[in-house]
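Okay, got some structures for you below.
Readers should treat all values here as calculations from the given coordinates under stated rules, not as data from a laboratory. Here the structure is a predicted model, which is why all the values come from computation and not from measurement. Cβ atoms are built from the backbone, for glycine too; each structure is taken alone.
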Structure 1
Amino acid sequence: VEKVEEFRYLGSTVQSNGECVREVKKRVQAGWSGWRRVTGVICDSRVSARMKGKVYRTVVRPEMLYGLETVALSKRQEVELEVAELKMLRFSLGVTRMDKIRNEFIRGTAHVGCFGDKVREARLRWFGHVQRRDMNYIGRRMLRMEPPGRRKRGRPRRRFMDVVREDMQVVGVKEADVEDRVVWRRMIRCGDP
């Protein structure tokens, strides 16, 4: 078997060093290609901002979110995704950076929530799904797996469970809440306005 630096698996790019830089770039590209497919609707001045936001949320955003529920994104990568999203929304609404309109106003006009919140919601939803499986499920065992040996010197890399713990702290949920699916979904929901 040939050793490679990266490969595609189920539509996601897996890198040998465990990073997700390429995957974030692919998600941004996928978002732009989805946006280009619907530019006829999303850039039409006769279409309301609310409808543009709805089209964006149903066509473009899912392409950007695909597979990110299992990725430990760094703050820089999260910002990169946010920037791409806001560029798309600004183009759609016919607003430029020179107009000096705040991001919150753009989001409010299009009724689109923060991208980071949606990634957090997707990550916690996936975590809850895996945690409710039986103890022998390989996905559940992989979440708690500690590879043998020591970690490298310096600042440790953010692991998936570190990010999930941060997300749970931000949302205000505990791991014990995961058992009731309906309650868990309601607690982690941070949807669009």
Structure 2
Amino acid sequence: MESDDSDSDDTHNPILFTERVEASNEEKQEIFLSISSNDKVIGYINAIILHAGLLKDATYVKNKLKCKNKEDEKEILNFYNRLKSTLNTNVIFYITDFFLEKPYRGNGLGGCILKALPPWIRTNHPEVNDLYLFPYPLEKNHGKVECVKHISPKKLLEMRAHLIIFYTHNGLQKTSTPFLRMPIRHTIHIE
């Protein structure tokens, strides 16, 4: 499934997401979103749409969460195991990678992307309740994007703290775990 959608009201930097489904089964979908602005690809998001309600009844959760990318698989298993008691029957949009090319950082485009993403999710994946991510810095090394590795633990903590500030200023909320959350669809309880 491919979809193009521009959901940003910012006419100076309209954000366009182009979706490609990498893998899919009943419990999860692995997707790649190319992010464009002003006809230039500026970054991407790798995400997994996780149907937590279906997993609660699954006998072999680890098998159900197998991913094409083994790092993503390890990350989503960690996420699910840490939060399974609170996910209930929610459908989660879990971001494994949010990468913005260096020339486009620091000028507000990251915030524009995070503002455009919830309406895009509501339109293209209306079953999703919440967005989650684990804030971790990424770098491009020899053309490959990967987690920042070769720095001191102190510098890594500083980079993560900076990312947490960025994400919380742009709509994500801290949780009691290391994961950040953004409600996508609000459920109204009628009594």
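Matching task: -10000 is the computed value of helix-only ellipticity at 222 nm (-39500 (n - 2.57) for each DSSP H run of 4 or more, over all residues; to 500). Pick the structure from 1, 2. Don't jump to the answer; show the numbers that get you there.
Values: 1: -16000; 2: -10000.
Traced to structure 2.
The value 2.5 for distance in nm of label points 7 Å out along Cα→Cβ at positions 75 and 147 was derived from one model only; which of 1, 2 is it? Can you show the working numbers first?
Details: 1: 2.5; 2: 0.8.
Only structure 1 yields this read-out.
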Relative contact order in percent (Cα under 8 Å, 6 or more apart), calculated, reads 18; among 1, 2 the input was structure 2
Identify the structure, out of 1, 2, from whose coordinates Cα extents along the principal axes in Å was calculated to give 58, 44, 31.
-> 1
